[in-house]
Structures are given as structure tokens and as C-alpha cells.
Structure I
Amino acid sequence: MTNPFIWNEDIIALAKHNISQMLRGYLTCHYLDYVIFPYGFHWPRQQIWDTVLSNLADIPYLLAPITLTCGEEEHIARMTHDGRDPARIERALATRYLYDTLPYPKIDTTFKTVSQIAERVIEIVQAEASSEV
């Protein structure tokens, strides 16, 4: 994490490199069965993610993307609880629509516990894994 995160070519290149190397390490570790990597697809982050995926193309793994959502009021409450400033909350609310069209299974986390969300993630990953066989 860099603070403040500055969107410039050097930092974006660093992020692409670091994420690729970190995921490569986890994905090639034979002691691990699953790697969960949370990532937000907004602004240039989609380009970063596309580069990361291409950097990992030489190793076998199953990609099972999942979109976690929550209601707008809950989203505001969570961001406020995290201490985000009003400008950052406004930016997040302005990009919520970007997640609506992602072609991945969605989990609305608004009224769910962490355990319920984890169970649903496991179900989705297991379903993806069994469809690959």
C-alpha cells in the first residue's frame, strides 16, 4: 500500500509488478489450495489486473472471480466506519455502477455475516472447480 497512492506510470508499473510477483508466489506454493485476492475494478485498476493475468499466463490456476456488493446505505456506513473522508466516499459512490455489469457471480453482503459470505464464496469456487474437470 502506498499513501497517498498517486496514479502515474511509475506507480502503476510498480503495482503491476508487485501484484504479479505476489500472486505468482502464492499460486505456485504447493501447500496452498486456494488464494483469495480482493481487488476493485475501477479507474486504471482493470488495466493493472489484465496485465497481472497476462503475467501469470504461464502457470496453471483456476480463476474464479466473484463480485461482492452491498446496498448503498450499507456501503456508506462501512466506509464511514473505516474512517474514509467524504470526498473518498463520494468517489466510491460514483463508481458503484462499474460493478453492476461485471460478468461474475455476485454476492450481496448487505445482511450477511462474514461466515455466510465465506460459505457462499466456497460454494462458487467449488462449483467453478468442478466445472473445469
Structure II
Amino acid sequence: MERSLVLLKPDCVRRRLIGRVLARFEDKGLEIAAMRLMQVTPELAKRHYAEHVHKAWYPELETFITSGPIVAMIVEGPQAVRVIRGMVGATNGLEAASGTIRGDFSASQQMNLVHASDSPESARREIEIFFPS
């Protein structure tokens, strides 16, 4: 059983897509092991996006991720990281395949509805940030 962190970003929450996105994970047979509605602070954003903090576009990313509540989830299942990344689709919603979450609901690179861990190692690090032991 593998775990991944999934964040339903402020645009997903604002557009009232939480239930539709959550249903896709459940329909796939994945289990929601933990879930919380929360507000990302600038400090939390810097921890989560540590590898991007010094990039020119980071301030815009921080402004977006702190602009409203998010839903943070630990999602479990066989090969969860790979399966979830496939379900989420390409980062840019304009390039994401139809049938993926971003392909069906997003038309933006930054406002792309969902974050999903990109490796089991990232998942462990990110889960500890959003769901400290």
C-alpha cells in the first residue's frame, strides 16, 4: 500500500469541484486515509514548495496557494503515486488529456486544481508537512 499527498487547491475549492474530484479517486478504488480543510500560510507554502522559492515565478504561486482554503488528503492504494499522477494529468490544464482531472476541469498552468506527490519520497516529505505525526 502506497501513500500520496493530494491537495485540492483554492481554485478547486472555489469552483465547488471537491466532491467531483474526490469521487474520481474513490471510484478508482483508492482510499482517503486522512482529509482536512485548511488555509495554507506563506510559511507552509515555502516549506511545501521549497525547491521553487528562489524562482522568479514563486511569489505568484505563493499568492495563489494562500488565496483561499484547500483540501489536503492522504490517499492510499497500490502504486498510489503513479496512479494518482496519471489521473491528475499534465500540469498545464490546456495540455492535459481529456479524461484526466486537469484535462476535464482546468484551462490554466497555475490554476490547475490539484497537487499530487511526484514520487514516494516526495509523498513522505509532503505528508509530514501537511499531516505532522
- Query: So distance in nm of label points 7 Å out along Cα→Cβ at positions 85 and 117, computed for just one structure, reads 2.6; which one of I, II is that?
  - Reply: I
- Structure from which 26 was derived, relative contact order in percent (Cα under 8 Å, 6 or more apart), options I, II: I
- Identify the structure, out of I, II, from whose coordinates volume of the Cα convex hull per residue in Å³, for residues 61-100 alone was calculated to give 95. I
- Query: When FRET efficiency 1/(1 + (r/R0)^6) of positions 21 and 93 (r between Cβ atoms, R0 = 30 Å, to 0.05) is calculated, the result is 0.35; to which of the structures I, II does this value belong?
  - Reply: I
- Taking distance in nm of label points 7 Å out along Cα→Cβ at positions 37 and 69 for each of I, II, which is largest? I
- Note on the structure: From the coordinates of one of I, II, helix-only ellipticity at 222 nm (-39500 (n - 2.57) for each DSSP H run of 4 or more, over all residues; to 500) came out at -11000; that one is structure II
- Item | P(r) over Cα pairs in 10 Å bins from 0, in percent from the coordinates reads 13, 46, 37, 4; which among I, II | II
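Coordinate-derived values only; no laboratory data. This structure is a prediction, so every number in the text was calculated from the model and none was measured. Cβ atoms are built from the backbone, for glycine too; each structure is taken alone.
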